[in-house]
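These are the structures in question, set out in turn.
Just so it is clear, none of the values below were taken in a lab; they were calculated from the coordinates. Because the structure is a prediction, the values reported are computed rather than measured. Cβ atoms are built from the backbone, for glycine too; each structure is taken alone.
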Structure P
C-alpha cells in the first residue's frame, strides 16, 4: 500500500517569539502540495527565521524521517519519535500511536526548545509537523483537513 510522508520543520530563535516576527512564523503553512516525485521518497520542507520562514523543500529517504511506520492488519501504525531526548518541553506521557485505514491521513505536531551546551547562546525552537497518508493520494491531500490530528506541543516559555 502507498505511504506518503511530508515532514515540515519550522525553526526560530527568541527573536521570533513575539510581535511581527511571531506573526510571520505563525502564518507559516503546515501542509504543502506534493511535488511530482518518486513514491519512495519523503517530501521534506524546512522554514527558518533567518529566511523569513520561506519554505525550502527537498526529497529524502523515508528512513531519515523521525517517525515509526508499521503496516499490520490492513492499517498503518504511525508514531513520531522524539529524537532529541534533551529537548524541552519534557514528554513524560505521550499520546498513543495512530492507526490509519486506507484513504486516511494524520497531521502530528511536536515542538522543541534548545539551549547551547554552555548556555552562552539564546534559546532556539523547532516545530515538527508530520503529514502522513495511507493509500493513494492526490497532490493536494495535505492542503485539506486531516482525518486525525495529534497536537503534541508543549509550553516553550
Structure Q
C-alpha cells in the first residue's frame, strides 16, 4: 500500500495490521498516585535505549487518560508481564472500572508498583518526554532492576496474546 495515496483511515488500519507482525512483550506500568491509590496501564511499546545512563522507553497515546496521573509519581514501576499474566494486561488496559481489583501488586518505598509473576521489574524515574506524532515517547531512567530468569514473558503478536514456545 502506498501510504501517501491512501486515506488516513486506511493508513491507520494498514499500519496497525503491519505493526502487529512484530512480536512484543507486554509491560505493566504502575505507580502509587498522589492520593495513595495505585495507577496502572499496560503498554507493548517498550524498548531498551541506553546502558549509560540506564534508559528505557515506552510510548503512550496522547489521548491517554491514565498517563497524566503519573505526572507527579516519584517512581514508576515497569513489569514485563509473565506468560500467565494475560488477565493482568487485560485488566490494566480496561477503560472503565477498578484496574487493580483482584490483582496482586506491590509498591516499593518510592512508590513504584510491580506485579508478582512478572519476568522483570524495573523501577524508574522520568528522564524526558518527546513528541512522537499521536504518542508521547517517555524516556525513563532505571534505578533498580529485579530479573526473574525462570519466568517466560507474555508476548503480543498479531493482536493476540501468546507465549514463547521452544
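Key figures
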read-out	value
Source structure (of P, Q) for helix-only ellipticity at 222 nm (-39500 (n - 2.57) for each DSSP H run of 4 or more, over all residues; to 500), computed value -1500	P
For 30 (relative contact order in percent (Cα under 8 Å, 6 or more apart), calculated) the corresponding structure among P, Q	P
Structures P, Q, by distance in nm of label points 7 Å out along Cα→Cβ at positions 40 and 96: label with the highest value	P
Value 15.0, 45, calculated as Rg and Dmax of the Cα atoms in Å, for residues 24-111 alone, assigned to which of P, Q	P
